[in-house]
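Enquirer: The following blocks contain the structures, represented as structure tokens.
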Structure I
Amino acid sequence: MSIPTLYAHPFSSYCQKVLVALYENDTPFTYRSLEDPAANAELQALWPMKRFPVLVDGGRTVMEASIIIEHLALARPGPVRLLPDDPAAALDVRLMDRFFDNYISTPQQKFVFNAIRPEGVRDPYGVDEAGRMLDTAYRWLDGVMVSRTWATGDAFTLADCAAAPALFYADWTRPIPTDCPNVRAYRNRLLARPSFARAVDEARPFRPYFPLGAPDRD
């Protein structure tokens, strides 16, 4: 059986999301790092939007991080069940996955994209709005995590694959407030998870790419 090929960049949050899923189950794969211009050309041929990660598996091209992880759960299941079999529990996981992508990653990336724009076309209002969304998301999540180890309870799932890079970069961008101790503790648990710790270490050489200035921690 052939192994899948992943087109990804180690410093990308959405690529790290998929890498965590792959590392959780020790899934063999070929890593086409987008630091390589040839890999970039291959990616563009596969997906003209040029967004990543992209997985090629058995002749099928799979886009979007959440869909890639669901594909892996179906096509290459492992001992860590990242999506529960129970339909209602799976909905809870998908909800939290969307929360981390839409209400943590999206506003966090607003800060980053604004920083790399030419100064004359920056969007300070949009950045302020994104900051308010992050603050609201942190406080909502703090209440959710009062009695949870992982995003939906005791099991590590797709939602935690999303949470790990989302909270990692969000805290660099707009630090998690001290009055959100449950979110801060959850982020620390994610950093200690071997699958995410590996992704963080692989991305370490690329920290100078962070346009807001990577802090000397984590």
Structure II
Amino acid sequence: MTDKKIVFFTGAGISAESNIPTFRDYMGKAHEENFEKLLSLSYFVKHPEKTWEWLDGFIQLINESEPNEAHKLIASLRASVITQNIDNFHTLAGSEDVVELHGSIGTCICMKCHKRQGLISKCSCGSWTKPDFTFYEENLNEEAIYKAEELAKEADIFVIVGTSGIVYPAANIPTIAKHAGARVYEINPGINAFPPTIVDRYIKKGASEGIKLLIDLIKE
């Protein structure tokens, strides 16, 4: 295919083809409370049972879904992945080099004994657990940010898929790739998330069709 280093930067749009909504979209259908409040660390510490009640439905939705063609195409390219998603679909699709900027919904940590374990709401010690993804009011994992920035600097081809580009500090990463010399593509059927000063070529397609077109382009 190519000996160039390919790095994908993915957001919620890539999992839309797996019928996984964003937290915001899911909240609009399933709960009247503001989702930023429900998923804030301070609210969770006070009302873990309410957050878990909402999360159970979202987790069930993820468990009933699976990686789609876009995830599998990325894995077939043996590309590195920086993702803002917490659904673990890139790893399940076979990608081996994945940085999960916002953590993963696959594991939890006990709020009392700090034991890391599978996705259960209550620890064996009797305390509530917290899912291993970043809540509002929490900082991103510094190691994940560092790894993502290093991958961006190493990229020859940097591909943005399905992100709005409004969540920081994640939204800075394409700029890092561009300044390091990468050729940047954005796959997005809607409004461009990043300006032409960052993106060399826009592909106005959904994730799967856009990645197929990208593969043809990088063959040239």
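Enquirer: Matching task: -17000 is the computed value of helix-only ellipticity at 222 nm (-39500 (n - 2.57) for each DSSP H run of 4 or more, over all residues; to 500). Pick the structure from I, II.
Expert: Checking each candidate, the match is I.
Enquirer: For the read-out distance in nm of label points 7 Å out along Cα→Cβ at positions 164 and 188, a value of 1.9 was computed from one structure; give its label from I, II.
Expert: The structure behind it is I.
Enquirer: Related question: Tell me which structure, out of I, II, gives 19.0 once mean count of other Cβ atoms within 10 Å over residues 52-59 is calculated.
Expert: Corresponding structure: I.
Enquirer: Figure out for me which of the structures I, II the number 1.20 belongs to, where Cα Rg over 2.2 N^0.38 Å, for residues 76-203 alone was derived from the coordinates.
Expert: II
Enquirer: Given a computed value of 16.9 for mean count of other Cβ atoms within 10 Å over residues 148-155, which structure among I, II does it belong to?
Expert: Structure I accounts for this read-out.
Enquirer: OK, next. Cα extents along the principal axes in Å computed as 49, 45, 28: which structure among I, II?
Expert: Going through each structure in turn, the value belongs to I.
Enquirer: Of the structures labelled I, II, which one yields 3.1 when distance in nm of label points 7 Å out along Cα→Cβ at positions 4 and 92 is computed from its coordinates?
Expert: Comparing all candidates, it corresponds to II.
Bear in mind these aren't lab numbers, they're just calculated from the coordinates by the rules spelled out. The shown structure was predicted, so the numbers you read here are calculated from the model rather than taken from an experiment. Cβ atoms are built from the backbone, for glycine too; each structure is taken alone.
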